[in-house]
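No value in this document is a laboratory result; all are computed from the given coordinates. For clarity, every value in this text was computed on a predicted model and none was experimentally measured. Cβ atoms are built from the backbone, for glycine too; each structure is taken alone.
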Structure 1
């Protein structure tokens, strides 16, 4: 069968074929070299490398026996577990393309995604059964015999053990190529069908090749607390496996449990999102845990605030490296916090192999210090949005030299040292009286206030200015702080054209499963009320 990615262009710079070792090949090597070394822990127990890879091979051989062909998609809807990770790696080893689905998606959206990616196999955990069952009749490509229950028994589902049967644990004979599809990750769209971001083995090879210099070797113990449907998770999980390390898998994040597992398993690495850092550091018992095993912690998905970095660097052993980039690839920046203590309010410099530029509304490059849209090009770039060529084309910017860059939709600026500050999404930028206001600048000021634990700034309607910035704050310890005083302190530090029109208190700010503040959800009520008022 022709690979689903054959018709899609490759924008990433070439990777030499003779240097490529696929992740499925590497798993076989690790199982042979260190069969008794721990590979995966979850709440159910431990798998050694031999046990883990035997399970991966069984899944791969069963999928091929069930008719999976090169490039076919396998959809999974489950929380993190050793079994789910085994399914993911087994799909790759069979030559398939894994589609990890988010349990946070609305039911109808899930059905649209399963159909959109042409999935022929569906694996579901008990936690998500009620969400998907009403939709089974609308899944066009999934044969009822290939609806597999990972951890439950029910009519209409094949129990995983029964489905697996006596499949061989011998390594399958499939060897992936650089251009073969690896996974499809769906963007967190809020309307319509989210876009399927198609990654190939070329992109993942670029991710794992940096693993050794980040400490992902046999001694690495990576504590995984973000879901497998997020690229955030995969950029930590895959280098750990490639290096022969150990995964400690959390089904659901809990700050106290994270600390318990880190101490118990002597964790060396963790990929976290900013809100997780905040919650872990705020745990009353934080300082009682032995975290001395940590060598490296990573942060991504949103800028990690300077005051949070300062707290973590002071109290939590090991360095912090912050990454900025897109699931689509292209742009990648790195901030080594230990080496750059004066740059903690940036997201770092272009990573090795990444070319970064800033462009204006006319798509022309602007010099350092000026604000514009961030675009980037690197060795890790998606093949495209699956079956959405027009959407892929909208993402592209071609330089005067003829090189293809990916547009981020983020506004930012480069300083004189090449460090990038991310200011806002283009769609979230506030235009007040014809002037651009960047929420990041205002949020940074609010978060410096000792009474503020969390903050977001959004655009709300204004008769005078069209839009005006409103601050939404979560106060420390549920306090009843003086909002007028906090507002006054913030506006004293802001330029006249930036000042907040007001502050409102919130108990918490809505976030995605990987910690991004859902600003559209915050904005919508104000603009809906405005529309109703205008209609009379």
Structure 2
């Protein structure tokens, strides 16, 4: 076994970072361009949401399948296919002359994003095997994953205001081309240790169908209301399909999502914290974008730049602090303070009013929200994806991405419904048509923001209770040296899930250091 670290691994991280940046950008970059695109293509108010929803539906619904395809086909190959397809879909969207082509392109972007996102994260995990190097690499990745959405708002505002809304899609083409070249030159595929991975077709159909139905139901709640037949029906179908998926996964020897991965309390705690924290993040993006453009009269470019403090805070929390401290203090001592800082920042943002000053009422909240999320995302990702065998790396990465997408979808649907209800009620109670619309909107925004505060505080409680991994050991993958020694000795290594024959047992080291029995 070759245990020498790949000298090109940091260049490979640049390719992985570009791939992740492109995926995260497209969750927000089109938002600011949407009013201009709507006018240009003659899209109705009822249909405009599909420009966003088509992407999130395909992305969130197909992530688990995409992650397992990476394990089957090879992660480097899957990453390159995903990047190439994403570039073609982006070009199609940028050249779209009608609503139908634009929606088709956005859906295709989601399909290829579901291939490349888990492949990128799993490539990072198998490329960086040293604990400290992996912490630094995950710090960079976490900063991109968290701050990329804010960067998307900035870039979207600049392109819409100074170039053309179509470039919010076309900009992906050069980014994808650079990432493809970087992946081809600097990344290498790592084998699965001689274990053949097969595709669980029934599980893939059930998981994809269930997630698609859930995300669709959550997306429709904004327009049709939570009690509408289509929303309740979609959510019910989604839950039933996911229940059937769990039953299938319990019985198949080649599970799409091996359920033993969810028996690790640290992994479950990290995934839950990520999902809940996304509700807070997406609430800020949604409401502050409306607040700054609709109430304060900011231009698209100024709105995008207003989110820059969050990016600075995110980079500081993830790269400067978390990457250095994680190997020494462990994930919980970073996640809990980070989530509490984020909750405090969101609480501060609930105090905004119609005439509030950006520098007094918004800037501090964004800065500390970014700092808190930066402290949270990097250790959460390390804990959620660490200590798995090679055959499961892709699906664990996909599970993390799915959690982020579902959390974001819940955030958009739930918070927008709360805001719209409060706004309508305030208008009715304060003079109807004569009421101050801006004041009504701010009342809705700030009320919904309290829901975000609750979600992030709940994430902090979950992290405090479930995440108990020790520093340096339980949150990381085994190093190349440990793998080599284990292979020579025929013994398991700390933090590694060892492939075993069917019917046998395997052990992993838990956060407390005791072996926990698991089945493959």
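If mean count of other Cβ atoms within 10 Å over residues 163-170 computes to 20.5, which of 1, 2 did it come from?
The structure behind it is 2.
When distance in nm of label points 7 Å out along Cα→Cβ at positions 235 and 371 is compared over structures 1, 2, which one is greatest?
Largest one: structure 2.
Going by relative contact order in percent (Cα under 8 Å, 6 or more apart), which of structures 1, 2 comes out largest?
2
When helix-only ellipticity at 222 nm (-39500 (n - 2.57) for each DSSP H run of 4 or more, over all residues; to 500) is calculated, the result is -24000; to which of the structures 1, 2 does this value belong?
2
Tell me which of 1, 2 gives 117 when you compute volume of the Cα convex hull per residue in Å³, for residues 275-378 alone.
It traces back to 1.
If we compute mean projected area of the Cα convex hull in nm² for structures 1, 2, which one ends up with the highest value?
1
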